[in-house]
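Presented below are the structures under discussion, each in the form of structure tokens.
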Structure P
């Protein structure tokens, strides 16, 4: 499913939108080492870890977008780093559990179309 469709259907706020990538899966986690070990390529990452190291993890795992939940504040350094590295940043007022359920349904219904 295209990232733009996920944004629209999940009511996400665009902070940095640099590419409308195809998203194949998602991962939810706040422990960076866990994300590095378990997230899949071409995925979307749901977290509350709003600091520059999140961008490094996204680059290592070829994560196309990061969604920050619970309406966490994003500092300007994080936003600039995301722009430099072309990582999409999104925000949600929803908590991680709720957003995971929404994204799971979207991605599952999209994969069942094939």
Structure Q
């Protein structure tokens, strides 16, 4: 499959998996096959749950779409893990909000 950028936006691992699964394996290049293998291995929830948790993180917690996608891709289990994901923006998030995010992600992953 030749490379070309037709659209650029942040997507979750599960979305990448869904996109790549539309193609037959022989249509995928080496990079796409590796990406599909990674996405298959590290997809931690369903597409519906992923969309729901992103919406909740953006609407309730006021994370940006990009931050919400990163949180869903990593699925942090602790406040400390979550802090490392959100620290790149240099913004401080209250402990109670961090706990809420971890709870939402844990619930979506079925760990609760």
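Values quoted throughout were computed directly from the atomic coordinates according to the rules given, and no laboratory measurement underlies them. Every value quoted in this text rests on a predicted model; they were computed, and no experiment measured them. Cβ atoms are built from the backbone, for glycine too; each structure is taken alone.
One of P, Q was used to calculate Cα Rg over 2.2 N^0.38 Å, for residues 46-93 alone, giving 1.08; which?
Computed on structure Q.
Suppose helix-only ellipticity at 222 nm (-39500 (n - 2.57) for each DSSP H run of 4 or more, over all residues; to 500) works out to -13000; of P, Q, which structure was it derived from?
So the calculation was done on P.
For structures P, Q, which has the highest computed value of relative contact order in percent (Cα under 8 Å, 6 or more apart)?
On the way: P: 29; Q: 26.
The structure with the largest value is P.
As an exercise: distance in nm of label points 7 Å out along Cα→Cβ at positions 14 and 38, calculated from one structure in P, Q, equals 1.9. Which structure is it? Let's see the in-between values first.
Values: P: 3.1; Q: 1.9.
It was calculated from structure Q.
Of structures P, Q, which gives 15.4, 48 when Rg and Dmax of the Cα atoms in Å is computed from the coordinates? Show your work: numbers first, answer last.
Numbers: P: 12.7, 40; Q: 15.4, 48.
Source structure: Q.
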